[in-house]
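The following blocks contain the structures, represented as structure tokens.
Derivation of every value follows stated rules applied to the coordinates shown; laboratory data play no part. Since the structure is predicted, the reported quantities are computational estimates derived from the model, not experimental observations. Cβ atoms are built from the backbone, for glycine too; each structure is taken alone.
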Structure P
């Protein structure tokens with residue numbers, strides 16, 4: 001039996017899933033917000049991943065940045081699709097293994113990843129697909145990797 005979640009329930013699940021990933025909650029808790037078998041991530045520059053790959057990327061973010069926070073801006077919901085602004089902030093204090101320019105040394109800067117996301121949910125409220133666009137030019141400048 002499938003259930004259809006209301007707008008506020010989908011938004012709450014989206015916000016919580018992001019908070020758990022950024023904070024580094026146990027994988028099982030994070031996974032409860034995803035359709036882990038079918039999840040697909042579509043990122044900038046043709047980057048494609050599954051649930052495990054997304055978790056690996058967030059592990060690299062958690063390893064490189066301290067004082068991480070995630071904030072959502074404008075949120076638009078239509079059916080099982082949610083589009084929103086997202087900002088992830090943190091202080092760049094350890095090597096960043098999965099930057100768009102490869103391994104980067106820390107520069108101590110406070111960074112902001114500025115994202116636009118489109119999420120697809122299953123009828124029972126699990127994330128099954130995500131499309132992301134980001135301002136890599138600004139992100140690389142903040143990381144100290146201009147021109148790379």
Structure Q
């Protein structure tokens with residue numbers, strides 16, 4: 001029998017916008033415990049987004065980008081009778097959010113030659129407009145799930 005889901009530690013709201021989702025994103029950006037550096041990067045990115053979109057609230061753009069990047073379905077490996085099958089599964093909301101954060105941050109880190117705040121801002125804006133590396137990753141995940149639909153009956 002599966003063990004029950006652990007009670008997760010939810011970080012408090014962030015300093016500037018009072019958003020728990022943004023604080024979790026800052027924690028994901030953080031490297032080697034340097035939270036203040038991560039905060040500067042994220043707040044700098046949000047300032048760039050605010051500047052580019054005009055008077056729009058950058059937090060709304062951020063939330064929409066996270067919602068756009070989050071995958072609805074993914075594949076999980078399942079071993080049946082000595083063979084491994086890629087079984088398509090729905091993604092839980094917490095994992096959807098975590099994957100969206102990870103994909104946006106990875107796409108921003110892979111861009112070279114600019115400060116992290118600029119790369120993060122451009123990736124969030126691209127995700128907001130349904131384009132960019134994070135959206136491509138989501139689409140690849142969906143294609144993989146669609147191509148393995150034949151094994152959906154093996155879902156546990």
Structure R
């Protein structure tokens with residue numbers, strides 16, 4: 001089963017880039033200067049940011065659906081993020097380097113399968129979940145902190 005993992009569109013975050021720390025604080029957003037890598041996983045490029053780069057920590061609604069699973073959580077976005085990462089039949093290193101919670105959703109936006117996975121096992125878990133014809137999409141979350149990591153979809 002073919003799949004794709006896509007980073008978030010940077011456009012909804014672009015108006016935040018370059019704002020002062022005080023302006024960001026008023027919006028509940030924190031700016032971090034990356035001081036170690038890995039440690040600041042950008043949800044647009046789907047990579048760990050490099051030391052010296054700037055990251056915004058903000059609340060993001062990653063599952064804006066009308067179901068009990070509607071959800072939002074904190075994410076890092078590279079300040080100045082450009083083109084989203086797009087991975088076909090490949091799991092980006094930012095996911096493989098952490099334990100992730102994979103949650104498969106059906107057409108009603110309900111979780112129908114879930115499991116923890118890491119490293120090379122993530123790809124196998126994704127394929128197993130998509131073997132279920134009722135699995136429409138999968139959300140990956142960083143297991144330790146619970147943050148949304150990426151959307152995984154079937155690919156033709």
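So the values come out like this:
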| read-out | value |
| --- | --- |
| Parent structure of the calculated result 15.6, 48, given that Rg and Dmax of the Cα atoms in Å is the read-out and P, Q, R the choices | R |
| Answer label among P, Q, R for the case where helix-only ellipticity at 222 nm (-39500 (n - 2.57) for each DSSP H run of 4 or more, over all residues; to 500), calculated from the coordinates, equals -18000 | Q |
| Structure with the greatest value (metric distance in nm of label points 7 Å out along Cα→Cβ at positions 65 and 81, set P, Q, R) | Q |
